[in-house]
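Just below sit the structures, each encoded as structure tokens.
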Structure I
């Protein structure tokens with residue numbers, strides 16, 4: 001797989017602005033939904049997150065108009081993630097969503113990775129059930145895609161199977177599991193306590209571990225063919241670069 005030039009590894013102002021939006025505005029909106037709206041307007045909050053995710057992605061095209069085929073590729077990646085999550089509905093937590101989101105972030109940048117992750121969480125929950133957990137899942141999926149894009153841009157994440165699998169397993173266990181367990185507690189009581197958090201992490205550890213193993217397996221088998229195919233598509237049609 002081709003390596004990214006060193007001169008391309010500096011984060012742009014666009015990415016820094018996207019990071020501020022993703023790390024500050026979206027969490028603030030989620031907390032607003034919990035404390036001001038009593039966690040009952042989760043669909044409204046989810047739609048706001050979808051809107052927010054489109055802003056960083058739109059900044060990718062600050063110097064030109066997006067092409068329809070570029071948007072179609074992102075939509076297809078999100079659709080693959082949704083279909084993959086639905087296909088393994090009988091195996092709790094054994095899902096390919098995080099793997100697809102990481103691949104999207106590596107191939108098309110952190111902004112696209114966040115959009116694919118958030119959209120996948122929102123759309124797939126029309127099958128699995130919408131609820132106050134939806135914004136948390138959207139954020140967790142999205143933030144992993146964004147981190148993958150940023151780390152790849154900086155040269156800290158490689159396209160090799162080992163690098164992607166290690167990152168995928170750790171990010172699923174630590175980032176997704178770490179955040180979603182906080183959300184699980186706050187769905188029942190907005191006031192966090194050490195005892196409640198410890199209980200949530202302890203009870204969710206095995207689910208998070210299965211999720212991490214699934215991500216590693218899907219990245220091991222899917223990362224190389226998908227990245228190579230997306231690379232050829234990018235070259236053929238001149239699509240967006242991270």
Structure II
């Protein structure tokens with residue numbers, strides 16, 4: 001399955017210590033890929049447990065503008081899997097609706113948007129009022145303009161009226177509008193993520209790795225204790 005977007009997953013503990021340690025994770029992803037990445041950036045569930053995302057990138061236009069630094073990995077993977085099932089025309093429609101700002105407030109909204117694209121109409125390549133007006137007059141025959149008046153007809157003004165009445169939007173890929181269809185919330189939260197889309201868990205450490213991790217935590221705690229409570233020098237008599 002080709003990658004749709006990627007997130008730079010960062011070790012939060014290391015970051016708080018002044019060190020940026022992270023890697024890009026491509027979505028959709030697998031449990032094995034997540035485990036391997038977490039190990040490489042030092043997340044082991046003992047020394048370091050928390051992550052955050054410092055960057056997004058990808059091929060779905062505008063998507064990562066609506067993703068935050070503390071997104072859930074399983075939820076991002078479910079979003080990627082849902083998007084990957086869209087054909088090219090629906091993907092372009094999805095990008096156009098995102099550009100309009102509808103249903104972009106959370107990953108949950110984006111997942112539901114990808115599953116409700118029949119609630120929107122999309123006209124690829126239509127990016128101005130005049131073109132929109134011509135489509136409605138010449139192709140859709142929305143109004144009857146006598147042929148001898150077509151050369152004098154103000155397509156731009158008509159297109160503008162249509163756009164305002166429909167509350168339509170010009171996205172980079174074309175014209176999109178909400179057709180008023182019933183928007184069904186299929187996804188309510190993480191409990192709805194299919195098991196095959198769940199990929200996040202702490203890396204499994206062998207005995208040697210566990211012992212090394214716990215020793216480091218103990219050593220670090222001892223150093224921290226000494227820093228906070230330094231030994232008092234006993235004056236010589």
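Brief remarks follow.
- Value 0.95, calculated as FRET efficiency 1/(1 + (r/R0)^6) of positions 138 and 154 (r between Cβ atoms, R0 = 25 Å, to 0.05), assigned to which of I, II: II
- Entry that produces 4.4 once distance in nm of label points 7 Å out along Cα→Cβ at positions 10 and 42 is calculated, selected from I, II: I
- Comparing mean count of other Cβ atoms within 10 Å over residues 74-81 across structures I, II, the highest figure comes from II.
- Each of I, II could give helix-only ellipticity at 222 nm (-39500 (n - 2.57) for each DSSP H run of 4 or more, over all residues; to 500), but the derived value -11000 comes from II.
- If you line up I, II by distance in nm of label points 7 Å out along Cα→Cβ at positions 122 and 146, the top spot, with the largest value, goes to II.
- If P(r) over Cα pairs in 5 Å bins from 0, in percent is computed and equals 1, 6, 11, 13, 12, 10, 9, 8, 7, 6, 4, 4, 3, 2, 2, 1, 1, 1, 0, 0, 0, 0, 0, 0, the structure in I, II: II
Values quoted throughout were computed directly from the atomic coordinates according to the rules given, and no laboratory measurement underlies them. Remember, predicted model here, so these are calculated numbers, not experimental data. Cβ atoms are built from the backbone, for glycine too; each structure is taken alone.
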